[in-house]
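So, here come the structures, one by one.
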Structure I
């Protein structure tokens, strides 16, 4: 296999793994951000500002799924000229996000320790 084929294969593999890692990150980040009600496009902007890039075609189905699971609630605001659906984390969503955030912190410490051990070897 030539170097360019190997590089393309590694790059594709990294993309797949990065996508899997981000999938869970978007759930947690959305639940945390939506503790304050926001509409979908504003959530996309907030995620992007935090360095979490997600496509609208990925985010909106995720919001519907989280709402169906009882982790988000939504409400239409028709006061403005443009109606917007606002999402907010429910009490159950706050509980789930608290547990996920704590687990994320624990995993982050473990991964940092593993990475530093690897540098010493």
Structure II
């Protein structure tokens, strides 16, 4: 389902670009200024860049979140709070029938949390 939504979103963006180009008549404007533009080629190029960029971002999101926030992964809880957090996440993951995500903590002045990962069985929960 996620892949279908991913593809649908990217195709919707391509259709929007196509509609905007046609409504604004940009192909004709560019042709009048000496720019030979093929709208189909442009859409293919946009699709390749958009989908490859989206996939790369999706695959790197967990790595980037850990590095950017300075996350310290909880592999062996060191205190009661970490133990509670780890046990709660494990219980929720078991109830949902998904793999145990990596659980980490990071310093912040405000209450913040994030969950990321390219699939539900390879995720990161950061609190």
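No lab work stands behind these numbers, since they all come straight from the coordinates. Here the structure is a predicted model, which is why all the values come from computation and not from measurement. Cβ atoms are built from the backbone, for glycine too; each structure is taken alone.
Worth pointing out:
- Highest-scoring label, criterion being distance in nm of label points 7 Å out along Cα→Cβ at positions 44 and 84, among I, II: II
- Label whose coordinates, when FRET efficiency 1/(1 + (r/R0)^6) of positions 76 and 108 (r between Cβ atoms, R0 = 35 Å, to 0.05) is calculated, return 0.95 (choices I, II): II
- Read-out distance in nm of label points 7 Å out along Cα→Cβ at positions 12 and 92, computed value 2.6, structure in I, II: II
- Taking mean count of other Cβ atoms within 10 Å over residues 28-35 as the measure, the highest value among I, II is held by I.
- With Kirkwood radius over Cα pairs in Å, for residues 36-99 alone derived as 15.6, matching label from I, II: II
- Origin of the derived value -21000 (helix-only ellipticity at 222 nm (-39500 (n - 2.57) for each DSSP H run of 4 or more, over all residues; to 500); candidates I, II): II
- Entry that produces 19 once relative contact order in percent (Cα under 8 Å, 6 or more apart) is calculated, selected from I, II: II
- For volume of the Cα convex hull per residue in Å³, the highest value in the series I, II is held by structure II.
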